[in-house]
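J.: These notes open a run of structures that come right after.
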Structure P
Amino acid sequence: MKKRILFPVVFAVVFNACTDETIIYEDPNESLVLEINESILSNSVNYDESGVLDIYQDDALKASSKSNGVDADQYPLTLVANISAPSYANATDLAATHIDMNGDYLYVSYNTAGDVYAGGVDVIDISNVLQPRLTSRLYYINADINSLQYDNGYIYVVGGVDSEQSVTATSNSFIGKIPVNSGRLDISGGISYGFQEGLSANDLVINQNGLFVSSGRNGYLTQYDKNSLELIREVPYDDLRYIIEMENNLAVLDASYGVHYLDSNLEPNGGFPISNGDFREADKRTISYFDNKISVAEGSNGAGIYNIQTGAFEGYLPILINPQDASQEEVVTNSVTFNDDVFLMANGGAGLAISENGDDLNQVGIIELSGSINHVASKGDFIFAASGRAGLQIIKMNRPTESLTEACSASQRYPGGNNLNVAQGQDLDYNGSYYFRDLSISGELLLCGSWSVRNELNVTENGLFEVQGTLYNGRNSRRRNIVVGDNATMRIEGTLIIYGDLILQDNAKLEFLGETNRVYVFGDVSIADSAEVSGNFDDYFNRF
């Protein structure tokens, strides 16, 4: 089956760069559809599974984690929301391919596996961490969008077309430049396009030296002027899959060789071969680095770990589970990423694995997510998981901030244990971040940092519970309540998120300290006549 894409032309401009020639087209939108139905946009954001996430460990991993000092409960992860993948006529199998985060916005690209060319671009406002909004969605009727990056008011997208069937495409691989303003894509003035040789443009990097695009099998690494899309230079490669920036230079994954390091002129200045990598044709494989380690997604092998200076192979981080309901070809590491102290592996049908990134990479477990995890990106306090037809999952890691830790400097680091019962007469104070299964306070407890509670949280009669930071409780599909008992006090300085009800019993007190508190109660608020609520807070769902 032939893939077909039509880019009707408003005008064409020819630039001469060295001995090469590049043609820039502008598209007047006939091959695009901009979603303007606000109901479709808002209903694409799903909260059904939002809330506290488990991390799965089998017996062998639990034993290994214990010997390595790894505690899965130190990761109080929460699922913020799920964004449904775009779907339109003849394109019902779109899957997320790449994720870019810039400021308060998230940008996501989509393509379609197999013979059909179809894609999309999403813009998601994440300025309010618990209420992401899909602000703009663009359907590409006859083009795959394989990667994208935001830069200075534009989204740059790369993908694939069928040049034999296209009216204007000179090659299968294209780069597009789309204006975006305040989270809204603007295609009214057309979209600029350029083309280069190769099976399909699959990744891009923008830095101070320009715009760099890889184009897969029998393709090129091409440098463009990001403003004009004028071609500056190009270098042929057998099978490029991914590009990352390394201190204004580049590292590229060449499936026919391994990893090449390149300077700003695209001249090689190092790298290393990969002899046994599982790089199936056209499959996405990514690379990531941190400190002295560089990791490569190597399919059925898991994640290959190499010394970034010498290229010496240090070992594989294997795929942790092999689900019975997933075919063997679905159990592969497609994508890897470092984010400071964590390392993440998108393992297809085997889920999303998280590891601690210290002197060694120690596996923690599998994050409780639905769908086949095809791509993972992580920045700041967020993890973004592209999970095939299940769409995009937005996860918050809930790391404590330095300011919160310093504010509670008199407290001690929480020593562990996910069932905490503070008895009457006890006075405890801890800092850090942790995942509790059960929390009951009859005495006094101060928590400083980021915390999550899977089951119900009870402050019993005359108890005192203080939180400086962030507290999550329950999950939307498994709602649990916070109960503040008779004559008990709960004091918050920060953010309180309850996937369930908040119940204040006789003479209970809920106090908010400071001016910037936020409260999200997904269930109901029940306040006894004699109970009190005081202080300043933003009630996001108007439950009080």
Structure Q
Amino acid sequence: MLPPTAGILYVTMHPTPALPIEQFQDWYNNEHGPTRLRLPFFTNGFRYRAKGIPQGGPEDVPEWMAIYDITDMDTLAQEPYLRLRDPPVKSQREIDTMSQIKVVRKLFDFVESRESKDFKKLERVGCEGDGNVIIAKAELDKWYRQEHIEMLSKVPGWLRTRRYVTSSVDSRSAVEYLALHEYSPENGIDGPEFKAAISTEWTKEVMTKVVKHKKRSDYDLYYTFGPAPRHLAPSLSSWELSDPESSKTRTIPVSAGGAGAIESWVTTSDGVELPYRLEGSPDPQAPLILLHNAILVTYGIWDDFITQFFSRPENKKYRVVRFHTRGRSSQFGTKPVTVDLLASDVIAILDALRVKKAAAVIGVSLGGATVLNTALKYPERVGAFISCDTSSKSPAGNKKAWGERIAVAEKESASSSSGELIVGEQLAEMTTRRWFVKENYDGGTMETRFAEVKDMVATNSLAGFKKSVEALFDYDLMTEMKSSKVRGAFLVGDSDGILPGTMKEMAKAYGENGAEFKVINGAGHLPMVEQPREFADFVTKFLGQ
């Protein structure tokens, strides 16, 4: 059996003047690119914009170029990829948008590559924000190997030259050679070394006798695709895609006084889908805050906090992502669920959104232990953390206590409309009554809000609950905490049982000099639900220090 043939999907696009640039960017960045990057044989995807070409200019040099590295070119003729090009995966918005774009799509097999010692793979999350310049030329073989690449390598800023030939998968197209030359943004293109490389006698012969397209096309890197939509433009349009074989993706436009949002999903390395919601600043490099839920609830527990947080002008510079954690549904994977696995899920979210380092990770209960553990295990990815209403070590008897709660849910044997077993009303009532301040719970002003949280608990997958709760049975972060250097804070509701005392000791034991400690009055186990304004006040102050 022959090894797979690597190559690229090479696409040029030239939108018509009638296509609004906002529609083009939203579609390309949030729909078209991410659906391809979710496929395992797409290792990266880059968008480039032609240098010096006005929007809607002449078509002889297309305004936009995209390059995707493919591990096996045969996959582009197979169903997982081909299904992207037809409904229902291909949305009506994509059909309408592409009808206003001149698209040239080509498949190339890899021939050879030569790299500078300064070359970096820009698809790595750590390179997000770095740029390059790429020159695309249709040229040829022996001349490249014996002269041209060697001379180009002496041009200041040269990073890499890759060569391709029309793919065997694309048997209907004439054979064409493509060379891609990559340079750093500060480079010697058009300097003496470059001019020397393109003015030799052999080069003149190649250009005269071999090269069909003699015009050089220079492109600046514009956008790097990831598998998760993240383009929060101010002009974000409303769009929704229902793929029968996956979760739902939708974009939500800016509301009066609010921000646009994207709802989609991230797939972990072991195949678990984690639905997320991203909102806030449209700046693609805006600092990002990640919120991690308690067990048994959705990311809706953060709704009131989000409203309060973004109502403060100083916080509009942030983006916030929250997600349904592993165990919300019955799709929880085959790995044992531990606080280490949950911390890796946090990193999977950051990677998919191409975030080098979160400004802060904030979590409550199991989420509080998880964000603390994330800061300990991945300090280079976390700027700060706020761990809420949790313990640094699983309490004695935790397994027995949660086993009794599981038995309550199993005995009720409640099910959803689809027939899936869920946690049910009885355990939901016991749980939320324990979580919230009694005076608030029984007939208080927040009764409606508590009912919403209770419904989150009741509708959680029973199988997912039984699996995810295992993370609480046996963990111990006490020793690691002592040497951590990540800036942190510990926050707790004043009515959350023994946890105020427990978390005060955690704050004292953290790092060399301890960590900030905050008690929120009038709150139990979920202070962001009961006291969202005070919670937002603390987060704002902590991040602003």
Structure R
Amino acid sequence: MSNTVGVEEKIPRNFITDIIDDDLKSGRTDHVATRFPPEPNGYLHIGHAKSICLNFGLARDYKGTCNLRFDDTNPEKEDMEYINSIKNDVQWLGFKWTEIRHSSDYFDRLYGYAVELIKKGLAYVDELTPDQIREYRGTLTAPGKDSPYRNRSVEENLNLFERMKNGEFKEGEICLRAKIDMASAFICMRDPVIYRVRYASHAITKDKWCIYPMYDFTHCISDAIEGITHSICTLEFQDNRRLYDWVLENISIEARPHQYEMSRLNLEGSITSKRKLNLLVKEGIVDGWDDPRLTTISGLRRRGYTPASIREFCRRIGVTKQDNVVEMSALESCIRDDLNTNAPRAMAVLHPIKLIIENYGQEGVTDTSYTVSNHPEREDLGSRTITLSKEIYIDAADFREEANKQYKRLKLGSEVRLRNSYIVKALSCQKDSEGNVTVVHCEAVPNSVGANIEGHKPKGVIHWVDANNCFRTTVNLYENLFNTPNPGAAEDFLSTVNPNSKTVIENAALEKSLENAKVGDHFQFEREGYFCTDSKAFEEGRVEFNLTVALRESKKVIV
């Protein structure tokens, strides 16, 4: 996979591309204009990646436009940090916006359209409390009832709305509601609130406004102002399409964008609620929004996922109206496929014990270095030099004093091959006071590098690094953050957090060349998994590695 978006990544056919084709053919529109409208109240997650790939991908495929529009109507929760992170994520995924817009760009016009609704008798200022509004709204089986303030005169409503704008009322004391139908079968049409009082400084407009429009009022008008032809959202906004259309039909605006709904991305074992993600961050359960255990885009990036792998994942899951849960293995498969092809190989011993080659330096056992390929099927990835000395490190899991015939690694009296090097036979071992093996003494088979020697049949191949020429550093291993496939459904989702989701190995032994790894570098640590450099550690002057994904149990993996 390429990390740049190309023709080969064209969005597969789906019901939205069918609609667009019909619209272009019928003449409803002669172009395609989409938008990606995140609320800047947190970092983007894998669900947003699906929307990014679809909206920007449609604009690319149909040679249209796609705006990045920040839905910044809630000043209490928005921050420039989030705005900058969203821009970074979109660019990192390989997309370019046509223009950057903000809902706040339209605050003056939105206010004017609200006044227009009041003048038409289609909006009124209400003094019910938020709790009373909810009570009056009714239920799915019972209609709502009119507010006692619903039939105020146009003049009184205009006066009160002006006073709202001038800061004469407290938060929650008063609001502006659309005047639609309190008996509607759709609760969203029962006189929804379209403006409320908020005394909070806005990231862009600062303290100019103390009233802010609601999302449902803002979104459709923003789409119309920008000339959006296909406004795509998720299925939970399906009923709200009626309000979307009602607002546009009742204000003096010519454009008539259409809203279309698709299923949201539900990924097994993950949380996509910004509120819950924020709680994980604030409680210190994770190390920020970019914690590698999170499926935020920045977390996936720090974990080692590539833009191409995420785009491929979004391509594979497709665009439908069918709600379903995607298994985590589907996402992992995409990054494995990418890194299996593109990641250089290296050797890393995560739990090192020393292996002493007793006959090193004697005839037939004199090698000091090897030139090895960085990838068995990619000559363009070059080669590297690894060194060998009398003392090397092997992984503790690769040695047993005794083991059954199924054990294919090193045990006393048996032989294995050191990757790219000699066949060795274990002779004895030393242990610490707790009975853990710390040193293994072995003997190398002379002249056995890259050769079969009669009478010697090693049971397996193990990886190693030169104890006298290696890089000791921290390696972070990750498991699922939650112990359940659907943590969001738990009454207390924090109770489902896996306490063993992160394991820090502080003194792993790696090939010396890895000391020079940079942010964005990926490697297959042979027999261990795929790893990447940790960006946060690198910023602090350290080179550490994060487990991206374990090796797949398949012959398709090139090792």
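Every number here is computed from the coordinates shown, using simple stated rules; none is lab data. Fair warning: this is a prediction, and the values are worked out from it, not measured in the lab. Cβ atoms are built from the backbone, for glycine too; each structure is taken alone.
J.: If you work out distance in nm of label points 7 Å out along Cα→Cβ at positions 195 and 307 for P, Q, R, which one comes out largest?
T.: Q
J.: Comparing mean projected area of the Cα convex hull in nm², for residues 155-450 alone across P, Q, R, which structure shows the greatest value?
T.: Once mean projected area of the Cα convex hull in nm², for residues 155-450 alone is tallied for P, Q, R, the winner is R.
J.: Taking Kirkwood radius over Cα pairs in Å from the coordinates of each of P, Q, R, which one would give 27.5?
T.: R
J.: Given a value of 3.3 for distance in nm of label points 7 Å out along Cα→Cβ at positions 291 and 515, point me to the structure among P, Q, R it was derived from.
T.: R
J.: Quick check: 2.8 is what I get for distance in nm of label points 7 Å out along Cα→Cβ at positions 219 and 387, calculated from one of P, Q, R. Which structure matches?
T.: P
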